[in-house]
Structure 1
Amino acid sequence: MRKALIHDWYYINGGAEKVLKSFNTIWGDFEHYALIDFLNKKDRNDIFIGNNISVKTSFIQNLPTAKSNHRKFLQWFPYAVEQFDLKEYDLVLSSSASIAKGVLTNQNQLHICYCHSPMRYAWDLYHQYLKESNLKGLKGIYAKYVLHKMRTWDVVSSNRVDYFIANSKYIAKRIKKIYNRESVVIYPPVDVNNFKLVDKKEDYYFTASRMVPYKKIELIVRAFNKMPDKKLIVSGDGPEFNKIKKIAKPNIELLGFIKSEVLKTYLENAKAFVFAAEEDFGIIPVEAQACGTPVIAFGKGGVLETVINKKTGVFFYEQEEESIIKALKDFETLSFNYYDIRAHAKRFSKERFEEEIKTFVLAKYKDFKGF
């Protein structure tokens with residue numbers, strides 16, 4: 001079976017790349033494709049498990065400023081992904097939160113898409129994207145036109161996929177809504193064995209994320225500004241870091257970027273992990289639970305499938321400061337069994353993911369080939 005793995009882009013090592021690492025663990029003989037590849041050596045060794053892998057990239061790789069801001073070439077993404085010639089492969093596996101699923105295949109090839117989400121900036125985050133971009137006049141009109149064209153292409157290209165795998169029931173509903181396609185849910189891999197349970201928690205709350213608007217780190221900080229008796233430690237950097245640092249009061253400590261081993265220590269010892277984003281799945285809340293650490297989370301999106309209210313965490317239902325404050329007050333009236341929390345997290349292990357993916361892909365391939 002000749003296999004190709006196509007990912008949207010390689011420039012960070014985030015949640016989607018953990019999925020790719022598992023794909024590479026299952027099958028070590030993929031040919032790799034992506035719009036761009038700007039991974040550093042450390043991340044490359046992690047995702048490709050130390051193998052000296054070459055990724056075939058599109059013409060966008062060589063455009064000026066592609067490394068610093070590839071999204072400015074959004075209007076070229078569909079054309080770029082359609083230039084990959086994959087006709088020699090029996091199986092095409094796409095890892096898509098944007099355009100990878102739109103690659104061209106023929107009737108003799110099986111195309112399975114692991115869908116992290118239909119492209120959010122063109123659909124459910126469309127109005128937020130335009131507002132945050134602050135594009136006005138002709139630039140604003142052009143941006144709306146490009147996103148309109150992207151939505152049309154996104155729906156049309158969904159028909160190129162033979163089978164969709166969704167990363168959560170939440171995303172399965174979005175795939176049905178936007179593409180009118182059914183999907184099977186296979187939760188992403190979480191390396192729960194990489195985290196240890198600590199049953200003596202320290203007196204601080206913890207949150208970690210890239211500091212971009214939809215992650216809602218500013219909201220968490222503003223809520224803790226109103227609770228000076230509660231300590232919050234924040235890990236992560238990004239465009240909003242300086243803005244958030246300016247408003248943070250003395251009970252809030254901003255660490256900036258920290259290494260994964262240090263982040264694990266904070267997760268393991270935290271009183272609770274605070275999570276205010278609406279995520280498609282959300283790996284880090286599961287990692288927190290793998291440490292026995294309860295999660296205080298915005299009760300929408302994939303987290304509803306990974307956190308059990310008042311057993312492994314507490315939900316709040318409005319992305320507002322007062323809603324977070326109330327959830328913390330509720331949290332502090334409850335007691336949690338840290339061992340039960342870790343046991344729950346094991347349901348999302350990478351071993352489980354790899355077995356489910358392998359079984360699904362091989363079964364569909366056998367059906368496709370008729371043997």
Structure 2
Amino acid sequence: MEVSGKKNNKTKYEASMILSGVGDALGFKNGQWEMCRDGQHILQELEAMGGLQNLQIKPPQWLISDDTLLHIATCKALLAQGPNPVLGKLLRQMAIEYKTTMSDMLDTPDRIPGKTCKVSCESLDPWSKKPVLFNPNGGGSGAAMRAMCIGLRFPKPEQLEDLLTISIESGRLTHHHPTGYLGSLASALFTSYAIQAKPLRDWGAGLLNVLPRAKEYVKASNQYTQENMQAWVYFESRWKEYLGARGILDNKNEPNFPENYDVNKRDSFYAYLSYDGVGGSSGHDAPMIAYDALLGCSGKWAELCYRAMLHGGDSDTTGAIAGALFGALYGFSGVPENHYSGLEQKDELFELANQLYTLSDRDSS
């Protein structure tokens with residue numbers, strides 16, 4: 001007989017995968033809201049549709065984007081390697097999945113994949129033993145948006161080394177730049193923290209504590225070491241700056257948020273956090289904005305949506321990450337059924353979540 005705690009955890013796996021897709025579809029709105037840089041305008045359009053609670057998130061009005069499709073690709077690769085993944089074989093499988101998924105996406109204009117992801121996936125050679133070239137422009141959010149399932153696969157503190165290695169290497173397949181692949185590490189790490197029920201205010205400090213291990217790993221891997229080390233400081237410095245602004249750099253206090261923190265103030269803050277003025281478009285600030293939204297939503301799904309999916313930045317990516325983190329923490333608590341019952345590829349996400357849960361639970365046996 002399955003104990004109630006295991007049932008609860010299984011539901012969180014399902015919610016993490018499915019609500020990631022919901023956050024993506026909501027923030028994407030078939031490209032309209034992903035490309036809109038005015039959060040106030042998005043909220044006005046939302047109100048004209050009858051409000052957030054009444055949305056029926058389903059095709060064709062609400063397609064999932066490349067974020068969810070590439071997240072599915074990561075998950076398939078993890079599952080294909082079974083309980084004892086070999087890194088080289090896993091990365092080859094990921095490369096195959098990413099190339100196949102991108103090729104399928106390019107057959108239609110609906111998903112709007114990012115330029116870096118598109119070019120990198122097309123140029124991947126799964127059978128090459130050469131390291132992926134360092135990319136000075138590879139700091140985008142495309143690695144961060146597809147790594148949450150790595151945290152579901154390796155959720156335990158004693159699995160940190162696997163989580164760190166696989167999240168970094170999967171990120172480097174398309175985003176060989178610290179700002180890009182450390183975003184993958186952050187998304188995976190935070191998802192594992194959610195499954196562990198680690199206090200939210202500790203997550204950012206936990207990431208900073210893991211970064212020295214990540215740095216040593218990258219040095220030891222001996223792939224474009226000089227280029228990686230020269231570009232390393234940006235990710236860490238921006239996270240320290242953000243955690244300092246929220247008053248949780250030492251994880252001893254509850255986070256500080258401004259009074260009347262409305263959509264305009266959020267848009268302004270997200271743009272400030274960003275690399276180029278588009279909040280959530282880089283590897284450092286996509287998981288950062290998702291984390292910020294989770295800190296500020298007090299466990300309420302609707303508030304998470306306003307903060308993570310309905311803003312004038314890269315809202316599908318921050319939505320996909322935030323949805324995964326919310327589901328891993330709270331399950332489907334407070335989420336209207338109409339937000340996920342008709343989600344595109346919901347059944348596949350549900351099945352992948354159950355397979356991930358079974359595989360990760362086997363590690364405890």
Structure 3
Amino acid sequence: MIERHSQKLCKLRYHLAKMSDPLLDRYKASMVLSGVGDAMGYKNGKFEFNFVGEDIHKEVKKLGGISKLKIKLPDWRVSDDTVLHLATAESLARKSKNGDKEALYLDIAKSYKEGMHDMSGRAAVSGPTTMQACSQLRPERPKGYQVPFNTRGGGCGAAMRSMCIGLRYPRPEDLDDLIAVSVESGRMTHNHPTGYLGSLASALFTAYSIQGKPVNSWGAGLMSVLPKALKYVESQEIDVAENQEHWGYFTRKWEDYLRVRGVTDGTADPTFPEVYGVKERDEFYKSWSFAGWGGASGHDAPLISYDALLGSGNSWEKLCERAMLHGGDNDSTGVIAGACYGAMYGFQGVPENHYKKLEYRDRLEKVAEQLYQLANN
């Protein structure tokens with residue numbers, strides 16, 4: 001009787017400890033708010049495919065303003081971004097514990113293919129590169145996660161699903177694993193440096209969020225990691241010449257951006273224009289894009305998310321204005337920015353109506369807890 005009571009007491013203490021763990025709360029918020037940023041930016045396709053940020057903000061005002069938005073079905077579905085982010089996260093939860101990278105990569109490839117069955121109404125047509133590559137994946141075969149190099153594979157489809165990798169490998173000593181998993185999962189569909197380096201950036205920024213690194217240092221951190229990523233890619237002896245040839249675009253874009261914001265060295269405060277409203281942000285985001293749609297490529301989806309985080313501080317509403325509600329690929333920038341905000345601040349300042357009834361919230365919270373346990377055991 002006494003022993004049974006002691007066991008119950010231990011279980012109770014364990015659950016209470018979980019409930020009061022602020023780091024676990026940040027993990028859950030990272031996954032959940034990534035979904036919120038996605039659903040808000042997507043708005044069932046209405047916002048994602050509106051290229052005029054001022055029109056989007058007018059529509060939000062009609063709905064009562066950002067704080068009043070009720071992010072729930074049927075009007076605020078998550079897009080393909082969250083479906084594939086969950087695919088990455090749930091594979092990490094299943095297969096990353098024992099360090100068998102081949103088994104992990106094959107499971108991720110399988111999850112991506114399965115995710116293609118959950119694309120109805122989620123604007124998967126916006127990611128033809130992902131869809132085509134998934135049809136080439138053969139997870140039942142050795143190395144079946146590898147696809148041919150793609151000179152048109154520089155889109156944001158890898159960047160928008162890799163934040164959870166930073167939750168699984170959050171510590172500085174995990175960097176080699178973070179690089180390997182973000183690159184390999186990224187090039188399963190976007191086998192081009194501009195595409196899969198977006199995956200690396202999103203994962204790295206989420207890890208920095210968990211570490212508590214100042215946001216103004218993240219860009220410099222990314223620049224220091226890129227040479228290590230190139231060494232990793234070269235060490236795998238797959239499409240080495242092609243990767244080397246196309247490597248520079250991502251780096252040059254980021255170097256130029258960091259100079260504009262004055263944060264090249266990672267220590268200075270960022271500088272923004274005196275007037276930087278909705279219209280000005282749209283023009284700025286567009287100026288960094290590959291083809292006029294800000295956030296649609298592997299380099300500028302994390303870049304725009306980073307710009308929004310730099311300018312928002314700990315204000316969720318400002319982040320929504322800048323990362324989720326602009327005239328570009330705003331679900332992809334929103335999913336990245338939301339993940340980083342949650343990893344830094346938890347649900348601080350986020351209205352409950354933004355996440356309480358979010359589609360797939362239970363799955364997002366469950367996998368967040370699993371990733372937390374794997375990363376912190």
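For the reader, a short list of remarks on this structure follows.
- Mean count of other Cβ atoms within 10 Å over residues 179-186 - structure with the largest value, from 1, 2, 3: 2
- At a computed 43, 34, 30 (Cα extents along the principal axes in Å, for residues 67-234 alone), which of 1, 2, 3: 2
- A value of 14.0, 39 for Rg and Dmax of the Cα atoms in Å, for residues 227-346 alone, calculated from one of 1, 2, 3, originates in structure 1.
- For 2.0 (distance in nm of label points 7 Å out along Cα→Cβ at positions 59 and 83, calculated) the corresponding structure among 1, 2, 3: 3
Just so you know, all these numbers are worked out from the coordinates, no wet-lab data involved. All figures in this text were calculated on a predicted structure; none of them were measured in a lab. Cβ atoms are built from the backbone, for glycine too; each structure is taken alone.
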